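Every number here is computed from the coordinates shown, using simple stated rules; none is lab data. Keep in mind the model is a prediction, meaning the values are calculated, not measured. Cβ atoms are built from the backbone, for glycine too; each structure is taken alone.
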Structure I
Amino acid sequence: MKDTFDQVLEVIHRNLTDSGMPTDRAAEVSAQTADRLTREIGGRSVYIPRRPPWFDRIARDRAIMAAFDGRNVSELCRRFGVSRRTVYRLISK
């Protein structure tokens, strides 16, 4: 059975390869990340919460910004359940 540290590294590697990074480069970056994690937080217990409430909001905001085409504010408001003010605030960033 793998320990938590190995699982974290696998998640990092998978995320890098899923985003298009070549497998060998992802392995290199994962190893560098492992080295840095052990130097900076090694020996400590680290709690990773399941999914903080703000996480979904960040994903929603990114989706709104990606879908915005200049003419679809009303559609985005309906689709994401937000106000026009929220859409305009996001696209002004």
Structure II
Amino acid sequence: MNADQVAAAEAREALRLALISLADRDGKTPCAHDDRFTAEALEVLQSAAQECSRCPIQAECGEAGAGETWGVWAGRVVGGRQKTGRKGKTA
């Protein structure tokens, strides 16, 4: 495993522990059970990202999502498809 892979694994573990700690305190994240955070449509992802400002583990999420290619991570939209003017087509 190279240094980047080790850092990514450590960030994912930190996020996992933060989620466990939050759950132990009966807390939850805005993204819990919300499919908008992994939607395909850019507009939906952008809307979901606005919810991150109230997340108690935003820092851990941001670190864990640094190398991700899809979804919303700490208010940052990664990926997503914009709708075009043609019905049923995405860019």
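When distance in nm of label points 7 Å out along Cα→Cβ at positions 24 and 40 is calculated, the result is 2.7; to which of the structures I, II does this value belong?
I
Given 17 as the derived value for relative contact order in percent (Cα under 8 Å, 6 or more apart), which of the supplied structures I, II does it correspond to?
Value 17 for relative contact order in percent (Cα under 8 Å, 6 or more apart) corresponds to I out of I, II.
Quick check on the output: -12500 is helix-only ellipticity at 222 nm (-39500 (n - 2.57) for each DSSP H run of 4 or more, over all residues; to 500), derived from one of I, II. Which one produced it?
Traced to structure II.
Looking just at Rg/Rh (Cα atoms, Kirkwood Rh), which of the labels I, II belongs to the structure with the highest value?
By Rg/Rh (Cα atoms, Kirkwood Rh), the leading structure of I, II is I.
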